[in-house]
Structure I
Amino acid sequence: MMSKMAEMLATQLLDTGSIKFGAFKLKIHQTNPDAPLSPIYVDLRVMRSFPNVIGTAVEVYRELIKNIKFEILADCPSAATPATAILAYITKRPMITPRKGDKGYGSGAQIDGAFRKGQTVLLIDDLITGATSKFESIKTLEDHGLVVKDVVVLVDRQQGGAAQLQKAGYTLHSAIDLTELLDYYLEQDKIGDDTHKEVLNYIKQTQ
């Protein structure tokens, strides 16, 4: 069940165009072009243009992480970077960023920020479909002697990412799953029955 703060965020995401309904290609179509088009598109990078939405997102993250033990926050670049930076400031926790590749100049560091081997890192991202990008960030962090146990996202698209992380020994914490989101939008008359059923069927087909 979504919290009241998560419900507020869900409304804001729809109002700002961060969530759209239609027919969309996703990252999976780069490797699997025959996969069905997604009837919903979640682009949480749009949030950075709306300070009030970022503020709500940060409060939702705070709810999610309050019982998780960690020493450092790490964003999974770059969609979650703005919110993670604000979260780090509010919670007074250090923040680091695992790079997707070597800088190629200067120190050539793969992680931006200061840390010590053995510290526990909480990985923050905006959403999860599959877990590929999460595993890439986790590998970079663990290769540098850091410990990762938990991953936090705002939206779980319910397309296998949580199970993939669990199988590898990591715990996913999400504020909103796609089914909850659809049910909430239907209850609030934000979408109709046809859209609700279409996206639910898509979720079942792609789980």
Structure II
Amino acid sequence: MGTDSTLTNEIYNELYRAITHQELKPGQNLTLTMLKKQFNVSHTPIREALTRLSADGLVTYHPNKGMKVTDFSESEIREIFQFTAELEVLALRFCSGAFTLAPLMERLQSIVDREAEALEKGDLEAWGAISGTFHDVFYKFSDNRYLDETAERMSARMELMSHMYSHEGTEEQIYRRHVGICNAVLQRDFDLAAERIRAHLQFSMMSVLDSYKKNR
């Protein structure tokens, strides 16, 4: 069936997908017995996959209860969004010091153009996939692997919350905010871009919190 490393990756990827798409619900137990039966493997790759998911913040260990899918509190949601906003602004600052900004500008413009095309067609699934890459651009062009690694860990939490507490009808608003950030970068006004990134993630945080409170 392959090496333990391969099995661990396969189990991790499948559980990551199931959690972020809410096939496994917040607070749901993840027992070794259940997962061993599901994947038909030994405990070792399952434990390793759960350890990685725990590092991502997608599962949480509860004493005497075992692993459960993470169920975020209101304060955790606020902290995650606030930290992510500052992390992204830091990435933007690294990008602004690059020798050339052309590749960054071209990538951002390409993304917002494709977002517009998807929205015009009414293809929200395609829009979601494209939109999700917008913020990654700053980390990729920051040329700082530690910043990129931290962002990857936070993105798992952000992805989970976006699926758990998504708001219909916000696509056009998100697109307009992406355009605003992109335009500020194109104008080389990085203070304005930073201000718009913070405002954008504040808007997203309030949207998630509103949905969170309605579902409590």
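Laboratory data are not the source of any read-out in this text; all were calculated from the coordinates shown. Fair warning: this is a prediction, and the values are worked out from it, not measured in the lab. Cβ atoms are built from the backbone, for glycine too; each structure is taken alone.
Among the shown structures I, II, from which was the value -0.67, -0.89 of log10 I(q)/I(0) by the Debye sum over Cα atoms at q = 0.15, 0.19 Å⁻¹, for residues 14-93 alone calculated?
Checking each candidate, the match is I.
Comparing distance in nm of label points 7 Å out along Cα→Cβ at positions 54 and 182 across I, II, which is largest?
Result for distance in nm of label points 7 Å out along Cα→Cβ at positions 54 and 182 over I, II: largest is II.
Among candidates I, II, the computation of helix-only ellipticity at 222 nm (-39500 (n - 2.57) for each DSSP H run of 4 or more, over all residues; to 500) that gave -24000 used structure II.
When FRET efficiency 1/(1 + (r/R0)^6) of positions 38 and 134 (r between Cβ atoms, R0 = 41 Å, to 0.05) is computed across structures I, II, the figure 1.00 traces back to I. Computing relative contact order in percent (Cα under 8 Å, 6 or more apart) across structures I, II gives 18 for structure I. I have 0.97 for Rg/Rh (Cα atoms, Kirkwood Rh), calculated from one of the structures I, II. Which structure is it? This value belongs to structure I.
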